[in-house]
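What follows is a set of structures for review.
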Structure P
């Protein structure tokens, strides 16, 4: 019956049953509490209040009678006060108010006759006894007071007390009845709760049986199948006929069993291939190890040759660097020589310019000497015309002419010398220009030689760096080759270990029965 009963449904029904039982108990308890509360409210609102008003009214009325009796006694002793009778009347009014409060509350048919009897007895007591006693005491008529008290008041008060006792007995009986009703409701609620608890207990036993059939037994069966699979038995039959969570669990367990069967079958088929492949890998690794050792020997020879070539190229690079430094020094010296020649050419140009200016100045001097000579001739002619008076002037003019002629001759000689010097300066300037041009060509040639030697030095340095890189690469290749040889040996050992592990795996898989 419970094979297809789902765990969710069982838990839902169980929890729902317990929830309904709890709700029923709570509702019953709430109903009983409501009834008890109503009974208590009614008791407080009617019975207790009525008893309180009646007792208070009776107590106040009794206090009035006692106050009137005390007034007579104290008056006889001369100790009565004027406020005793007014206070007694106030107490009577309080008693009236309490009794009126009782009469204002609703009453049933059973209580009404007793209330009316008490009302009549009380009214008679007040009208026929107490009021008359107040009047007698107010007039100090104590004889009338004692007569009223003995003949009238005592009998009326007894009637009033009997009526009040009947009312109080009725109220007490009603309170007792409501108490008994509350007790009955409590017992009914307790009985209902016990019944609901018994039903919940029965439901719990039923739910336990259902859950045991739907959960515990299938779980024990699943544990048994898991133990069989753990022991290597993959041939056990798994029941998947249940249509609940346990059925899905067994279906998944069956799929796992079938998957393990397929996996074990594949592992058994693959272990042989792994073992064969491991043997082939080991053989190939041995051949590869031999070839790697031969390659390592060749790389060592290559490394030795590269070291020698590196030393030779490094020496060539050092020589090229020294030649480059010498060429740079020669270029610097040639540049300085070119600068000196340039300055010399500039100086020769300045000398040629100065010679030209001197020649111009000498030309000016020749012109001045020529003009001076003419002026001297004119002065001599004028002196000759003057005769004896101009003789001294003629002598001076002759001297001036002589000086002008000598100046002209000297200027001519200087001009000839300056012209010869200018020609030589022009020749020297031309030679200096040729020397400057030659020095420029020498500087350019030396610079080209320096650049070429620098390029050779840079190329040698690059060759040295490249050969060193090649040397390091060859060394790294040698190291890597040696590492490869070690790795090949490790791979051979790993292949042997793999073959051994494949055999162990084959032995381990042989435990499973499929």
Structure Q
């Protein structure tokens, strides 16, 4: 009896703090059913889309032509309450480590020539999977640090890399120009060597060719981990004409080209999926699809009906499409509505590989049972840190307003926390990527006309009841001060345990492409 009482207290405390990280919750008993996870380590194929918003995929918007993604999602399990970060580098860091961006320090976007990266003290999923004999490959966009060779993918657990180190670039010339600097150089790599030979070839076509080659040559005696980090549909808005032709009924413009890029993404997934099928790999393969952040309306993305944009802490910036497709799912053709995070893939995929993540210091949870069976009894995630950047004075952000309270989290700093049904936002929540204070958080792109809310210049705290108000239309921060204070105290607790955000204000001159033959290369 005493043991049971102690155990109950431990569970209650751990649920409040949300930190049974990396542990699979109790599976319970089942009759005449196969194991929840595979007996043999499965192949893992992770498709990460770039800047794909909530309303930018066919199963959320029938105007978008994504037949392959729609079919895989329909046959699999859709995650409909799933969150990434508001920008690409932090999301990729969380995926690769299973830890919050605030925990690792990589909470900012890595810009051109910055000596920044996901700390080498972090063990990436590619490194852990080596313990189970996985062949690991990354194709596409890296964007978690490349300023020294130690940060490159092939020095962090991947057997091969083909793609880009930075966050964007011309799809045909593969040149990358720093935002606002005018400094340009080649950013296209075959393992550790720049590849200038593909000038004029669409990057996605090259990525698909590389991915299918990896699959075709894979030794089936070892499991495969293929991290397919697409550039699509991130700007610049460039796409082969055959995909634009799919939207001939739309007027020319950014939205049309953007959706054509989404369809190009769908076609790329179709070809890679076909290669898996042709090689007889689908029976023991888990496919995950996720976006890295919300859409950017300035370049054609759309998050309707959600409020907010890429870079904002409203739902439109962080709630993204995701699904799992696999013959290993015990109850496919479902939706998961429990709170889930991009950090959860690290322990989930390690668990599928037969690795124990329970002793690792993670912020993610093994959610395979929830995905595969739908059983959510004992599901541990009650809290989700959406973002915490501090101190703002060391980043490209500036403090917003004055602290609401003394002795707790400084609300002039940028942060967002989900706790149960409550979501709290603090600091610079949306004034990024060219959006000014007072500008609309929601920009209609395709004719819908929801309520538009502006950001008051002096406001820096918002509170929403996400159960009753999933579109964040009613700010309750003035009506629920006790909830605000409690969540600010929790943010302060997290802040005190977290390192300062990694940020170099100025580019490192040693990274200038002019010193490396016109290439964005490591400085060493």
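Coordinate-derived values only; no laboratory data. From a predicted model like this one, the values you see are computed outputs, not experimental measurements. Cβ atoms are built from the backbone, for glycine too; each structure is taken alone.
Assuming 32, 29, 24 is semi-axes √(5λ) of the Cα gyration tensor in Å as calculated from a single structure, say which of P, Q it is.
Label of the source structure: Q.
With distance in nm of label points 7 Å out along Cα→Cβ at positions 89 and 201 as the yardstick, tell me which of P, Q scores highest.
Working: P: 7.4; Q: 3.0.
The structure with the largest value is P.
As an exercise: helix-only ellipticity at 222 nm (-39500 (n - 2.57) for each DSSP H run of 4 or more, over all residues; to 500), calculated from one structure in P, Q, equals -32500. Which structure is it? Could the numbers behind the result be given before it?
Numbers: P: -32500; Q: -7000.
Answer by label: P.
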